[in-house]
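So, here come the structures, one by one.
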Structure 1
Amino acid sequence: MGIAENINQIQHRIAQAAHRSGRDPSAITLIAVSKTVGLEAVEKALAAGLNHFGENRTQELKYKHSHFPAVYWHMIGRLQTNKAKDVVGKAVLIHSLDRWSLAEELDRRGALLQTPVHTLLQVSLAGEEQKAGVLTTDIEQFLQSVGQLKWLQIRGLMTMAPLSEDSEKSRPFFKELHEIYRCYKRRTYQNVEMHHLSMGMSQDFEVAIEEGATMIRVGTALFGE
């Protein structure tokens, strides 16, 4: 199948998963992970109606942003502190805020451009299998500390479940993050608004939707291997 057909199939699966969990499919944003494809594939996905795209590497994000500046670009990969300058002002949302030094650098870059920097706090739930991310015991302190920064804005949470061919193995991680999300959504912190829950990829996005995801990151199922 081509990209347009893949998108139709994925959107059908999104709708089914949403209905199974009593949710509105329009509340779920499909982010096309374009890290392995070129400009032509992005153009085809755009023509098929997608407008949110995710990149893992800063150089790819800069390159594709220069060709498609009107697209909503998301930085979904781990971000080195010295590469923060390459995404601030280009990415509408950085999903991988995983340490305080990065928060400070993103805030500094936002100040230089006089632009808010919207991020998701990446949470580590899988122990040694998934080292990137803030531990659940450190979330409270992190959210409290964000009030010290002027330009950084936290807009939700993100996690990555351990890779498995069995999507059901991801469910406990997604369920746990949703509970954490609901907990902190009820609280008030300066520069923090819990709008987004980014979880689920090609192999497990339906389970993620059933457990409350508002953003899913899909690459292989959309663009192929």
Structure 2
Amino acid sequence: MTVTSIANVAPGSDCRDAFQAAYQNRYTWEPGFGGYQGRCVWEQGDRRVEGRFQIGADLKAKVEGVDDAEVEKAIASQLWEVAIHRVRRPFEQVHGANTFIAGDSTDEGLEVLIAGKGEGDRYRIKDDVVTMVHRHIHGTVVTIHTGSTTDTGSGYLSHTYNSQYSDPETGERKGSENQFEDTFTPLFEGGPWVLQQRIIKTESGDAAEKQVFRFESLEAMTN
């Protein structure tokens, strides 16, 4: 893969091509994804809950055998959140109404300032990877910093990253920072990459709460 160079992108210039290259380097599922299923395990401290799950071709997550409603919802939420980001959407469909202006450059990469429909959003890109996301979503702002990635051979997946919500007017933090570690695996040889494990650490005072979501005995859905 040829990595798009951003070394000579001057602040204030158009950087649409560089951002598009990073956007299109994200790993997404091929059209016709048929869904998959398996066992799910949730752990926090001494607690352990097991069940089964399905993600259909419609990307809806179904969790069974979990008698704790909050845990069931948490497992389904992680599965849906991962699946929805694997949907392949053309760049023009998502960003056609935006313009892209280069900002400063740091170790995290080139800042990309959005104008147009996504006014106020900004990103950082480095080596065709979106290393930072700062987006306005439903009246709040989410900021995500990516620490490391997994190379699937057909695009990258975020491996370690953190996320923080904040007030769009004041910048004040909303809730605690979450730190994620995602492990992906091909569903079968040459098949779609799916989530095998997600660890979430949440700041809580001087300590950090840790949840582990594991997805095992994975198999493709059959019609």
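Read-outs: derived from the displayed coordinates by stated rules, not from any lab. Predicted, not measured: the structure shown is a model, and the values here were computed from it. Cβ atoms are built from the backbone, for glycine too; each structure is taken alone.
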Thinking of 1, 2, which structure, once distance in nm of label points 7 Å out along Cα→Cβ at positions 41 and 89 is computed, gives back 3.5? 2
One of 1, 2 was used to calculate helix-only ellipticity at 222 nm (-39500 (n - 2.57) for each DSSP H run of 4 or more, over all residues; to 500), giving -4000; which? 2
Suppose you compute Cα extents along the principal axes in Å, for residues 105-168 alone for every structure in 1, 2: which one lands on 35, 22, 20? 2
Comparing 1, 2, where is mean count of other Cβ atoms within 10 Å over residues 25-32 highest? 1
Given that mean count of other Cβ atoms within 10 Å over residues 33-40, derived from a single structure, equals 16.2, which label among 1, 2 identifies that structure? 1
Source structure (of 1, 2) for percent of Cα pairs over 29 Å apart, computed value 33: 2
